[in-house]
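Engineer: These notes open a run of structures that come right after.
Each reported figure results from applying straightforward, stated rules to the coordinates on display, with no laboratory input. All values derive from a computational prediction rather than experimental measurement. Cβ atoms are built from the backbone, for glycine too; each structure is taken alone.
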Structure P
Amino acid sequence: MRIAFYAPLKPPDHPVPSGDRRMARLFVAALRLAGHTPVLASRFRAFEGSGDQQRQTRLAATGQALAERLLQRWRTAPGSAPELWFTYHLHHKAPDWLGPHVAAALGIGYVVAEASFAPKQAGGPWDRGHRAVAAAIGRAAAVIGLNPADRDCVLPLLADPLRWVAIKPFLDARGYLPRAPTGTGSVRLITVAMMRHGDKLASYRLLGAALQQLTDLDWSLRVIGDGAARAEVVRALAPLDGRVSWARTLGGAALAGELASADLCVWPAINEAFGMALLEAQASGVPVVAGLSGGVGGVVADGETGLLVPPGDATAFAAALRRLILDRMLRARLAAAARPRVLAEHDIATAARRLGAVIDALRPADRAGSIRFAARAGPMAERA
């Protein structure tokens with residue numbers, strides 16, 4: 001099936017790396033692996049982060065004009081028109097101004113992955129985007145949920161609760177090397193995260209506060225990441241000078257090599273959606289210490305592949321980390337379980353099969369452009 005793929009927050013070929021861009025690329029790869037042909041519909045970024053309502057109005061108008069341009073192109077060359085529209089990551093700051101209109105006009109299905117809806121945003125600075133997201137979710141034939149925390153707010157918007165389909169966050173585990181065995185020397189910690197103001201910076205500051213409680217132990221920290229808040233991150237970790245080494249943003253084989261040489265991945269994960277870096281670490285056989293926020297509990301099995309602590313609690317984070325630094329046998333047990341669990345539950349091959357089943361279960365569109373998710377979707381559908 002020819003699928004129009006769109007990511008309103010950040011297109012998959014955007015030059016700035018992030019977990020969002022990474023996940024968009026993985027969805028494109030999973031759709032291909034499932035036997036479909038995804039085509040990037042637009043690079044238009046609908047994101048507006050400051051609450052500027054005039055700019056939001058301009059973005060909405062631009063998106064609607066682009067939607068009309070796409071329709072004109074596909075009506076002129078119907079052989080190139082998509083048979084399904086797939087939008088990745090929908091929320092009030094980055095609504096989809098293209099997909100619902102195009103899908104309705106062409107009479108094709110509209111599918112959304114990782115849609116989040118916050119009722120508290122009603123009437124707020126992003127009210128226009130909030131209402132657009134509610135309308136988009138309401139007409140979606142299926143909503144692919146990566147984060148279980150999104151489910152309760154999304155379900156009331158769906159015409160049928162069976163249209164919510166849970167798929168676990170995923171990656172291509174083949175791209176990560178099994179962790180190299182370590183000796184009894186200094187425990188090597190690793191953090192992989194962008195350096196942005198807000199929650200990322202808050203996580204780095206909490207990490208610094210937690211590690212300052214562990215200076216009596218033998219460990220080092222490797223930090224991989226970059227961004228606008230780099231200076232503040234360096235200051236947050238400055239009291240640990242001599243134990244911390246730095247690298248800019250890495251990907252591919254370079255990141256896989258760094259992870260394979262680590263003993264523990266550490267990240268407080270304040271308001272984290274789920275944390276791709278936590279999955280990457282476990283794919284390398286590296287256990288995790290993280291804050292239990294958002295969907296982190298869906299990618300890290302507490303007591304099996306890592307230890308999870310209350311979010312925002314530096315003392316609890318330090319205690320969990322102290323336990324694993326001191327208990328080499330527990331570290332080894334968690335490490336041994338990490339990669340097999342990722343291969344079984346979070347690999348792209350598993351996600352592609354589930355995603356393919358979702359698309360196959362969609363009945364043909366009617367003339368109004370709405371399609372119904374097959375009620376007998378089996379284990380693919382998650383009942384309310």
Structure Q
Amino acid sequence: MNILHVSIASHYTENMTYQDNQLANQNAEDGHTVTVISDCFKFEKSQLIKVPEEDKILKNGVRLIRVEYDSIIHPQISSRIRKVNKLYEIIENIKPDVILFHGVAGYEMLTVAKYKKRNPNIKLYIDSHEDLHNSGTFWLSMTFQYKIFNRYIVNKIKNEVDKFLYISYESKDFLKKMYKLEDDKLEFYPLGGNVIDESIKKKFSQEIRNKHGYSRNDILILHSGKLTPHKKTKELIIAFKKVINPCLKLIIVGAIPEGNYHTLNKLIQSDKRINFIGWKSSSELIKYLCAADLYFQPGTQSATMQNAICCGTPVALAPYTSHKPYIKDNGYYVETIKDYTSVLEEVSKKPETLRYMSEKSYEIAREILDYRLLAERLYE
């Protein structure tokens with residue numbers, strides 16, 4: 001099959017573990033012809049940078065095409081409207097059997113719907129990453145971008161779309177509330193991961209423990225991300241410091257924004273059991289996830305959580321509705337510093353509980369998160 005991912009708001013970055021990367025990689029591994037059309041931005045560590053247009057074949061055989069947004073009044077407006085005049089011609093040349101448009105946002109939903117209408121035998125899916133936590137958080141954006149602009153487009157194209165794929169329960173609620181979409185147009189399609197074999201997990205775990213001088217008896221707690229106040233890193237460290245156990249270690253991976261650096265750095269330096277190791281590549285992060293006895297994500301949502309579960313790692317997560325599919329005897333819901341402390345005390349006293357939870361994480365990963373299964377859905 002010929003599969004096209006339209007990711008013109010996703011900032012496709014090579015060698016990352018985001019959905020755009022892993023799903024396209026799996027499509028190619030399954031023997032299909034795969035193209036990703038992205039915008040002209042990518043991440044370098046935690047920084048988003050502008051890059052030129054390009055058209056190239058990646059090492060895994062995926063074709064990557066980067067396109068500029070049309071200039072509309074101001075770059076900020078262009079990045080909201082996301083119009084790309086040459087997109088239809090590019091799609092016509094590719095002749096896809098399946099189109100997955102990433103994100104229910106932007107002008108070019110009209111273009112893929114137009115192609116579907118002229119080629120009714122293809123499949124067109126649009127996946128939704130939007131929810132009330134991350135979209136339209138300012139009234140101006142909510143009113144003009146979502147309630148007027150995007151709503152108009154969705155109403156115009158919805159009959160051409162085979163399914164709107166929501167990545168979380170909160171995304172489903174957003175689609176129903178914002179666009180009045182019915183259940184028969186919606187389907188759960190979570191962010192996934194590559195399930196790491198248990199023998200590879202043990203290898204990575206030993207590698208990380210050797211690298212940092214951790215023993216087999218050390219209980220490794222991993223926390224990661226762009227460490228803004230919303231990630232609750234400060235609160236996690238405060239809770240961690242209350243649990244006095246020399247075997248309990250906290251590894252923090254990520255980047256600390258300048259405004260938050262002084263506060264976090266002071267806390268990190270106050271406890272020798274805390275190891276801040278900075279930003280890591282996706283492949284390195286997977287090794288740390290495999291080594292962790294517990295992945296702790298008390299703040300805003302992150303796709304790293306799914307990758308942690310795919311590494312067979314138990315999780316501690318904020319009680320968002322969207323986290324419900326991901327905790328079934330394999331972790332904890334945490335909302336307050338008291339919760340964080342309680343969990344850390346429990347795993348400190350009963351680390352054997354985490355081995356059982358690891359098995360349960362693997363069960364969830366194989367049931368709903370494996371990108372091999374998620375990719376197969378596109379071939380139906």
Structure R
Amino acid sequence: MIGIGLKMLFADRAKVFGLVLGVAFSTLLITQQSSLFVGLMLRTQSLIADAQEVNLWVMDPTVEFIDSAKAMRDVELQRVRGVPGVAWAVPFFRATTALRTQEGRTLNVLLIGLDDDTLIGMTHRFVVGGPADLHRPDAVAIDYAGFKRLWPDESPKAGRLLELNDHRAVVTAISDASEPFSSAAVIYTRYSKALSYFPSGRNQLSFVLARAAEGYEPQQVAREINARTGLKAYTSSTFSMVTMKYYFTNTGIPLNFAVVIALGFVVGAAIVALIFNMFVSDNIRQFATLKALGATDRWIIILVSVQAGVVGAIGYGIGLGVAAAFVAALDYPTSELRGFYIPWWVALGVAASTAMVILIATLASSRRVVVVDPAIVFRG
């Protein structure tokens with residue numbers, strides 16, 4: 001009987017095409033928007049994720065998320081180092097500024113100043129050179145995306161000269177830093193050089209990066225820093241969540257994405273339910289014939305469910321594939337959407353929403369086939 005149902009389904013190619021297109025459109029829209037939202041939220045904590053050696057972030061008590069850094073006194077670094085359970089602590093400078101190339105191109109950058117000796121706090125991924133190259137005079141490392149924006153026709157190489165606030169800088173390395181939330185390029189340099197590029201007055205320390213000693217839990221050390229110094233200390237994972245939560249609750253990003261995702265679900269469900277109902281109506285005599293031959297209501301509902309499920313599976317596969325192709329097509333160095341991907345749990349969630357669309361279509365159409373009178377087969 002299932003085979004008969006599938007033959008009945010694919011015999012009406014126009015409606016099958018419409019059903020597949022409706023499911024594919026809904027899947028594409030929900031997947032694409034969900035992936036963009038997840039990617040944007042992950043970008044908000046890219047600096048935290050790249051500082052892999054660090055498990056404690058210490059900041060001014062008024063700081064709410066990583067992009068609202070308030071400068072502290074340099075003496076706070078020594079106070080953090082003196083807290084029991086802190087294995088080491090290093091300074092971290094963060095500021096936004098603009099750079100200029102010798103060719104006259106300008107670009108907004110996120111300037112990161114790292115401890116002069118250890119360079120802790122930067123990514124370990126490099127395209128050209130490495131952390132050791134930052135010990136050279138006037139050395140900076142620019143991220144690969146920033147390099148391609150400034151010199152789009154050149155292959156990555158060191159030696160380029162830059163101007164940062166009227167100071168000379170030399171590109172000695174090119175990193176593969178995680179994409180920041182803003183469109184700014186990421187520039188790494190030593191802490192002392194960052195302060196000369198961006199003089200910010202008496203207080204210059206943005207964050208203190210630290211690590212809990214062996215035998216100490218990072219959460220315990222964070223509480224100890226809070227109590228002894230009056231500063232705010234978070235573990236890296238907690239600071240990441242705090243930063244993402246700030247953007248989630250204080251910006252219109254979640255609402256905008258939620259509206260589009262909801263529209264994708266509603267429109268997809270409406271299209272599929274309407275077309276599938278038309279398909280059932282056009283084939284009502286065939287369903288009546290099956291009932292006249294002895295098919296029970298249970299088997300008829302199973303048949304309708306299989307027909308809807310086959311259409312849903314095909315449409316879901318096409319929609320997910322197009323969404324993946326969209327993400328892959330925009331994953332190039334100068335793209336604002338580089339680095340985005342479709343997490344497995346997003347694909348699973350979209351599969352659940354597609355199943356819900358199919359369920360709605362099945363429920364909207366099942367009543368017609370259940371109440372149909374087999375006797376209509378024998379009428380004119």
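Engineer: Quick check for you: by distance in nm of label points 7 Å out along Cα→Cβ at positions 193 and 329, which of P, Q, R is greatest?
Structural biologist: R
Engineer: Can you tell which of P, Q, R yields 18.8 when mean count of other Cβ atoms within 10 Å over residues 41-48 is derived from it?
Structural biologist: The value was obtained from structure P.
Engineer: Continuing with this model, one more query. If distance in nm of label points 7 Å out along Cα→Cβ at positions 33 and 337 is calculated from each of P, Q, R, which structure is the one that comes out at 2.4?
Structural biologist: Numbers: P: 2.4; Q: 5.9; R: 1.4.
The structure behind it is P.
Engineer: I have 2.8 for distance in nm of label points 7 Å out along Cα→Cβ at positions 17 and 121, calculated from one of the structures P, Q, R. Which structure is it? Before the final figure, lay out each step's value.
Structural biologist: Details: P: 2.8; Q: 4.0; R: 6.0.
Of the options listed, only P reproduces it.
Engineer: Which one of P, Q, R has Cα extents along the principal axes in Å, as calculated from the coordinates, equal to 68, 44, 36?
Structural biologist: P
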